[in-house]
Structure P
Amino acid sequence: MILLTDLDHVPPLTPPVMVTIGNFDGLHRGHKRVIRKVICRAREEGGTSVVVTFEPHPMKVLYPDRAPALIQTLAQKRDIIAHMGIQALLEVPFTREFGAVSAEEFARLLTERLQPKEIYIGEDFRFGHHRDGDIRLLQSMGGELGFSASAFPKLRVEEEEVSSTRIRHLLLKGEMEKAVRLLGRPYVIEGMVERGAGRGNTIGVPTANLSVENELIPALGVYVVAMDVGAPLLLPGVANLGTRPTFGNHREVLEVHLLEGGRDLYGQHVRVLFFKFLRPETRFPSVDALLEAIAKDIQSARRHFKGKALPRRMFY
């Protein structure tokens, strides 16, 4: 995949160019449906598939006090788009000045730089100053500028509308399995493995402690997870996301216990995939009570993964 970060310096792309435009936070099942259409059309026509997005998210620039916590890191977003098979990702640098560009100006600028044949967006996507741009504007300008434009309706999964807003809500409530269903894959937190206080080893449950890089932190509690260390297979585990109240801590940390035994991960950058919420974080009256709960958590995680393969390529 070619990564482009400057709208004024786009190299010639093999025509016909098929484009989708959006913020794509979370890259959920609805987003992926549109992206797959672009990939399919580019392959059919022997052209180039392009995703156009904005960096940073426009809300972070225009309304920082109201901007949502993003579901993914930028690295995660790029990785999934590349994994899907998109040939070029254009991250348009978003500034206040760019936010003042009209929808018509943006459509003309995009056409001049990319020369698209077909543009696909979600039906609720808006762009340009005051969010005046939509599918109707693209379709009305397409005849003049030489492209066709189509919009995808909202995707529904088991009668629930798929949207980044809904997924954020589910994650913050700890409804991980519902969030995973709408995402179409596990939720991912990434970070560097750091040295902790060593209590896990002391009580016989060694953990890898992560410095979390994600903006959106799900509800605190215990989860069934798998760790991605870059190997072909993910490592199954159970994780505590919280402040370890039994030990009187206050800072939020992510601790992962690997079911198949610990390994030296200090200093490594890893990703933790969240599959299922087990229980809220609890302050236990004693270490023995905590250990009893952890044993149950580990058994729950083993049951979840029993008979399941965890090839890394399946989850991106």
Structure Q
Amino acid sequence: MPKIMTMGELLCEIMRPCEGMELYETGDFKGPFPSGAPGIFISTAARLGCSSGIIAGVGKDDFGKNITDRLAGDGVDCRWICKSDKGSTGVAFVTYYANGDRKFIFHMDHTPAVEPKAPKSLDGMEDTEYFHVMGCSLTASMEFGREILKTMDLFEKKGAKISFDPNVRLELMRDPEAFHMMQEAFRHCHVFMPGVQELKMLAGREDIEEAVEAAFENKDLEILVLKNGSKGSKIYTEKGLALEMGIYPVKQLDATGAGDSFDAAFICGLAQGKSLEEAARMGAAAGALNAAAFGPMEGDISPETVEKMIHTNIK
């Protein structure tokens, strides 16, 4: 039975091969790569030895096979992935810029990526310890977001802890309800994993320390992991700053999914009974390994490679 579960969009990603190529220009792409932030997350968790599963949807087509073959091969429990004949698998097109920014075109509306409903029961998932929610999944479609929140409620009532990464995609923040759903997940999470701007947005404070303090007004919150890209991360508890974590230096080829891999490795560490520092080191190592490969879940991530990375000098 899965120890870690998530629910969200599965996509094939089609990527520009180098920086600065606009999506409106005729030119080359690479792919398809299995993707979707929840897919990257759960793939990483499974590769690190945590029993993991995902509630999601793909089409009965070659892109769906691309995704499900990869997740199954990584050890993810795929029995809750619906294979629909009503539409094609969701797709994301992405390009990169020299300053690290990315631009996406998502094809998710009216696809199997946003079709799954909240399960009627948690049969087969009773022993889940962590249910991970991503903001990009909540905002992929308003109806799908509501189903994810229903599922979150089921897991929380069953005693699972809720982890939440806002993972804001501006391209998906089209409906005013999107922000309200993000706030709902924020109010119920036990582990909150935002970037700096996401923390300020959801806590309603511009000063970081004030925003952290405001976040802990949520009485369920136990751990806040503030991710800040190349500057590393800070881990807070209700007692204040617990530790600061740097980054492991690698030659970065593709930043897509690095934060999702960080999340997964950190949650795996908690699920495996490791200390906050050990979990944070696992997160930093997995994020670095992900960024060192081209493709959203192509990093060489395993317990062995993470352990090896941890024993290199952190920046």
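No value in this document is a laboratory result; all are computed from the given coordinates. Quick caveat, the model's predicted, so the values are computed rather than measured. Cβ atoms are built from the backbone, for glycine too; each structure is taken alone.
Of the structures labelled P, Q, which one yields 43 when percent of Cα pairs over 29 Å apart is computed from its coordinates?
P
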P, Q: which one has mean count of other Cβ atoms within 10 Å over residues 141-148, as calculated, at 20.2? Q
Given 0.85 for FRET efficiency 1/(1 + (r/R0)^6) of positions 5 and 293 (r between Cβ atoms, R0 = 35 Å, to 0.05), calculated: source structure among P, Q: Q
